[in-house]
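What follows is a set of structures for review.
Nothing in this text is a laboratory measurement; each read-out follows from the coordinates by a stated rule. This structure is a prediction, so every number in the text was calculated from the model and none was measured. Cβ atoms are built from the backbone, for glycine too; each structure is taken alone.
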Structure P
Amino acid sequence: MKKKSIPGAVLGIIGAVFCIIGGLGFALCADVMAGLSGGAINFIWAAYVLGLGSGVVALIGAVLDFSKPVAGGILLCIAVIMGIALCIIMYWSWAMIISLVLNVLAAILSFAVQKKRKCTLKL
C-alpha cells in the first residue's frame, strides 16, 4: 500500500491559499510604502520572493503530499520558514498567521503517516 497523507495535503492547500493571499497583501503594502517614501524603504523584493514564494512552495509541498508525504512535509517546513522570515522583515498579518499554523499542522501530519501493513497470522 502507498503512503498517503490526505488531511495533511488538504491543510497544506488551504494554508498555501492563505499564504498567497498574505503574500499579495505584503506586496501591495510594500509597493505603497516604497512609493510613499520615494524608494527609501524598499521591501518589495522580500514581499514577492518570500511571500508569494512561500505560497508556491507550500502548494507544491501539499500536492506532493499525496504521493510522497515526507518530501511534501519538508517543502511545507521550508514554506513555514520563508513565511516566518517575511513576517520578521515586515509585520505579522492575519493571513500569514493562519497559513503558518495550517502549514505546520500539515507538515506534522505528513511526517506522521505510516505505511499500512497487511496482518497475516501464520499458524
Structure Q
Amino acid sequence: MLWVPLVTGLAIVMVVIQAQLREINKPWAVLASTAFVVIAVLSFLPQLTQVTATLNSLSARAGVDSFYIGPILKAIAIVYVTSFGSEVCRDADENAMAVVVELAGKIVILMIALPVVEAILTAVLAILG
C-alpha cells in the first residue's frame, strides 16, 4: 500500500512540472503526463493480477461460470483504458477525439456484453417455456 502515497507525491510533482512545461512546450507536457500515467499503471499491474485471481477464485467457489466473469473483467479494463485515452486527448485540448475514444470504448463494452445478455435471455426464455 506504500505505492499510493508514492504515486500521489509523484503526481503532485508532475503537476508542478507540467504547469511550467505547458507554458514552454505543450506537446512535451502531454507526453510527460502520458509517460507518468503509463509508468504508474505498470506499477499497479501486480495488484491488478491479484484482484483478477481473487475474483476468479471467488467465482469458482460460488459456482459461477467464467463465461460471466471474463466479460466483466474485460469491460473494467476497457473502461480504464478508455478513460486514460480520453483524458490524454483532453489534456491535449482534443475534445472531439476524446469523445470518439469514449464512444469506441462504449461500443466495445456493448459487444462484449452481447453474449452474456444473450445467455441470460435464453435462460429466461427457457424458464418461461
Structure R
Amino acid sequence: MTGKDRIILQKISSYIDDVAQYVDGFSFEDFMADKKTLSACAFSVSQIGELAKEISGDTQEKHDDIPWKSILGMRNKIIHDYENIDLAVLWGTVTKSLPELAKQIDGVLYHEVEDINILDNEEDEEFGR
C-alpha cells in the first residue's frame, strides 16, 4: 500500500469517528429533527466518498471486502441530489455501515503497521541494531 493510500484511510477513519460523535445518543427521531447533525453527517459521508475515490486500484483490489462502489455511490447521491437524500438510508449508513467500515479500515491499517514493523525489524537485524 502506498503512503498516500494509508493517509487517505486514516482520514476516512477520522471522518467516521466524527460521525459517531455527532450521533452519539441519538435516536432516528432525534437525527431527523436536528438539521445541523443531518448536514454534518451528510458532509462527512460525502467526504468519505471523495477520499475513497483517491484510493489506488491496487489497494481497492487487495481489500475488495470494502464496499468501494457503495461508498462512491453514496457520495454521488449526496453531492448531486442532496435535496432528495433518503434520510432513513443516511441513518442506516451512519449507524450500521460506517461502524463496519471503521472496523475494516482499522484492520487494514493495523496489518499495514504490522507489515512495516516486520520490515523495520528485519532491517534492524541486518544492520546490527
helix-only ellipticity at 222 nm (-39500 (n - 2.57) for each DSSP H run of 4 or more, over all residues; to 500), calculated, reads -33500; among P, Q, R the input was structure Q
Computing FRET efficiency 1/(1 + (r/R0)^6) of positions 24 and 72 (r between Cβ atoms, R0 = 25 Å, to 0.05) for each of P, Q, R, which one ends up highest?
P
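State the single structure among P, Q, R that was used to calculate Rg and Dmax of the Cα atoms in Å, giving 19.7, 69.
It traces back to Q.
Taking relative contact order in percent (Cα under 8 Å, 6 or more apart) for each of P, Q, R, which is largest?
Between P, Q, R, the highest calculated value is found for P.
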